[in-house]
Each structure stands twice: as C-alpha cells, then as structure tokens.
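Once you scroll down, you'll see the structures, which are given as structure tokens.
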Structure 1
C-alpha cells in the first residue's frame, strides 16, 4: 500500500499480528513506518491487506540501531502468556521467561527511539495478576505485581503512563471485549491533557450499541453454509445452547452483543465458543467475515482463503484466520484512544 506523504503522524507497530492497530491509526491519517510480526500466517494476512509484509519478524533479533527514530507513536499488543501463570508458579521470577519478557522489548524501543507517546494493549486480567484485587469498577481495582512491574519499567524509560480497561462494546463493536491499555507520554504536561475516550453516544446522549444481527451474513452465502456445525459437532454442543443452573447459554443473541472472541474460537469450540442457532437441530460458527466485523474490522479488510473445504490450502488459510482475528486488537477502540492521544499532543488528524 502506498504511504501518504501528508500523514498527520507516524507510528511504529510492534507485535503487529494482522494489523489491527494499523487499521485504526491509518483511519486517522497515520503512516506506519515500521512493523514487527514473527508469525508467518499472520504476516501473510498483513501483507494481503497492506501490500507489504511487516518490516521484521522476531523483534528480539533486531539490532537497536535498526529502529527508526523519526516517528510520533509506538503501538502494539505485547504478548503476555507468562503473566497468565502468575500466582501458581514462581511470581516475579517467572516473568523473565518466554513471552513474559517481551514488554522489555517495548522498553528497548522506547529508550532507543524516544517517541512522543505510546499506546499498548493487553488482556484486562493482567492488571490484577499476582496479588491484585478485582472490582467491577476499574478505579477500585488494585493492581498486582505483574502490572506494577511492567508499569515501573515503562516509567523508567522516561514516560508518564496512564492505564485503563476499555470495553470494545462502548466503541462501535458488537462484542464484550475488555482490554487493558497503557498510554504513555514523554512530556508530562502533554500527559496532563490526555483523557480517556467517552462511550459512543447519539446526539441525545444515549449510548449507541451495535448488535450481532447487524453483522450477520446472508443465510444463503457460501461462508454461512460452510460454517454450519457437523451433526457430530452439534451433538457435542447442543446442551450448551440453552441456559442451565450456573451456566449461561452459548447461543448467539442476535439483538445483543457477542461474547469475547477468542483465538481458539474454532479449535476450542467445546470450551467457550458461541454459536448462531439455525433451527432446533442445527447451529453454526461465525463466518470469517462475521468474526472480523465483531472485532470492528471494515469490510474492505480481506479475509484470506476460502470457507469451503474443497479449496485445500485456501481453506486452511481461512481456518487459520479465526485464530488471527481472535488475537487481534479492535481497530475502532484503537482509533478512539488514539484520537485522545493526538488531541493531547496537539496533532490534527486528517483522514
């Protein structure tokens, strides 16, 4: 994809996945000048949509001198699998292993390139892992050691950092998806001007809710037909399609919002996936396009492959997309938070 010469700001995208941050930031007039993604399948989908592959693969192998320095915003959804083990392993000692240390790569880039601001995303539970306490009101939650460790590292890079949990359903996405966002500014005075985005509302102040019904594909489409559960699959999930004691139904509520879409939506469907009920003896998965819409990706975003099994490699690419989209960040949420960052920085967007 050609890069705009009149971009209102420049950004680097770490742990890019399929480019959710890029979709949101380009809609504000941003220009991507560097990206990293080591998963070859996600990189392929990224290239399919942006006309270029991520700049690099494994960020840990990139010399510090190779990072660009003339840009405004560093973004990324840094992996944090190791933190999910907090409380049942060795506490902070475990955080310096495997993917848990990748936040230090963010610190390496911040210290070397000094962008004016950063925007980072992770699972909401990271906030309370290892000793924190949960409360329905985010402001009454207590952060755990994991979050405090990461926050301290970002601050030691010279940034004023703010955190909040943002739910995608409040920003034009028909999905309940809470995510923890870190926003940092090099200039503390600019940080003082930053405020988190308000929920989407109409002219009368009523909150706007997008429903699942609005994103469903036509019933006679090839993708919908291909998404229908096999009889053996339906038999295994049938009991979950009606509520029971202590368990809510996993049937999609067309006039409500979707559950959190997970990377294992197709591969782990027995555990937590929800299904579109077709009739008394049949149901289906979300299609790839519907999954993308649930995450807030525009219809111009290309879903790779083909939904029908007869297409071999193309079918495999389509199935892999479910994992990729479940790992992605919601572009409308990125856009909403980034708009507030740009406003604080005095950068005027042009779309």
Structure 2
C-alpha cells in the first residue's frame, strides 16, 4: 500500500478552485449527494446534518488564509475553499471523529477552548456547541462523520465482555454518552505508524467505494478504536479506572504466565505501552510483589508442578522455567518453599 504521507501529499495538493462563503454552503439542498452534508436551523441553532451514514473529509487550516476542504461523499471528490474569516458556532446531529495529521487545531467546544496537537484524535458527541477557530489553527485534519447509531452498533459488534478490549469498548460507549468530548493522546510515538496505516486504509477504502466498502470501513474503524483505547490515553470515570486496572492486571498476568521462560519487563512495555515503573506498581497493587518477585513466583509455581507431576530432571525443569544458573535456581526455590527441588519432589 502507498504510504499515507504520499497519499496525504497528493490529496492536499489538489486544486481548490471553488471559493464559497459559509452562507452559500448553508443553502445547499439536503439531497445534494456531492457534499454529503447539509445545514438546517433547529430552535434557532445551526445544525450540520448528514445525508448518508458516513462521510470522510480532509481540511487544511492555515491561520487567516482560506480554509481548504476536500469532501469524499461520491466517486468524485469536491474541493473548495471557505472565504469566511471565521467559522460559525454550530451543532452536529452526528458523531465527528477528527484526527490531527499535521500541526495544531484550536476549537471551542461548549464554550471551552481546546488545542489539539499532531497525532491526537478527538470525538465530539452530537448536539454539542462546536466552533473551529480558524485564525488560531495551522493544521491538516482527517474527519470521519458517522451517525450515532452506526457508531454504537459498530463498537458493540463481536464484543467479548470479560476481556480488556471488551471492557474498553464498553467504557468508550459509556464515556461517549456521558461526555461531550473524548480526547485520545498518544503515550509515546510507538503507535504512530499503526494509526497512520489505519487512517490510510480507511481513507482508501472509502474513497474507492467498491461494493461492500462501508462494511470494510466499519471493520477498520473498530480496529482503530480498539488500538486507540488500549494504546492512547483517554479519560475514564473513577469507577472505570479501577475496573480498567483490574482488567489490565489480568491481561499482564496471563501474558507473563504464557511467556514465563523468556519474558523481560521491556516485553510488557512493548505489548501494553506503559513505562517499567507502571508495571511494578500495577503488579504490587494486586499481588504485593514487584515485577521481578512476581516472575519468580510464577516460575517457582511451574517448577513445583513439574516436580510433583512429571519425571523431568531438576536441571531440565530449571531451564524450562527460564533459569540457567543452578545455584541461583536452588536459592530462589528454597527461599520460596523452604526445600530444595529434590526435597520438594520427595515430599510431593
């Protein structure tokens, strides 16, 4: 697949000859398919509304210059510029997902100013007062507008209640319902390529509009939010924070039990995207042991089982559980059980 940087470079280089004012766009008929979106007033408030289930667009903000917009509602993208000095306050009747590809974007959400930086993603719930502060923004952003019911159904599909991922999806739905804004910020740069690839796949599938493309795009969105919820920081309620740490410890425990012979704490950092100190604290909170102590505990428990239930010799067991120094293995085994491995086997 072509790199997302090259795709983005091509799309943002498109010529945006048409120049409109916002007033012109407000008069676009609701059935105008090329734009995929229309405006209407509800009880004196300006609403943006979709005339399809999902819409993707790319916006280029460059401070006081015209805002460049590319809309991919049909097979032929619509490229135009907005000449207004500022965008009006409006409300959406859909969920808007915005990923900042480059630069920084400043917006007002329910009268609070927020600045979103490169590689951050945010989700705005419907019926929330929203305004992009064009003159304070220099950014390229990728927008996905999607009907609320489709978004919720998407996250509920193939959900495993008792897994960390299932919990995070349910949590995401709860937080989306309770909050006006969900902000996802990267823990580090390790997930940047995965996010870029996901956005690229979503964009190319949507732009191509081959038969079944919406089903594929929704599947790609599920993967994207699964990755975001487990690799990016986002806000939890206090109750959900406690549940999250419990689910996370269970996943860490299972991972350590599966890879007990060769695991290093760096493997946990690579897998779960937290720093070493976090895992020491997490494991101590649930077991009273540090990471190293807990790993010894797991290995000794496996060694005890093998001594009691098999005829494997002690040195083979030692190597199997991840040790290559006989003196050290005997020392930690006796510290844990009060017996040598041979003594433990005889007692069993």
Note: log10 I(q)/I(0) by the Debye sum over Cα atoms at q = 0.06, 0.07, 0.12 Å⁻¹ at -0.32, -0.42, -0.89, derived from one of structures 1, 2, originates from structure 2
To which of 1, 2 does the computed value -14500 (helix-only ellipticity at 222 nm (-39500 (n - 2.57) for each DSSP H run of 4 or more, over all residues; to 500)) belong?
2
Distance in nm of label points 7 Å out along Cα→Cβ at positions 246 and 310 - highest-scoring structure of 1, 2
1
Structures 1, 2 compared on distance in nm of label points 7 Å out along Cα→Cβ at positions 182 and 206: the greatest is 1
Between 1, 2, which one scores greatest on relative contact order in percent (Cα under 8 Å, 6 or more apart)?
1
For 15.2 (mean count of other Cβ atoms within 10 Å over residues 62-69, calculated) the corresponding structure among 1, 2:
2
Between 1, 2, which one scores greatest on mean count of other Cβ atoms within 10 Å over residues 22-29?
1
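Any read-out appearing in this document is the output of simple, stated calculations on the displayed coordinates, not a laboratory observation. Since we're looking at a predicted model, the values are computed, not measured. Cβ atoms are built from the backbone, for glycine too; each structure is taken alone.
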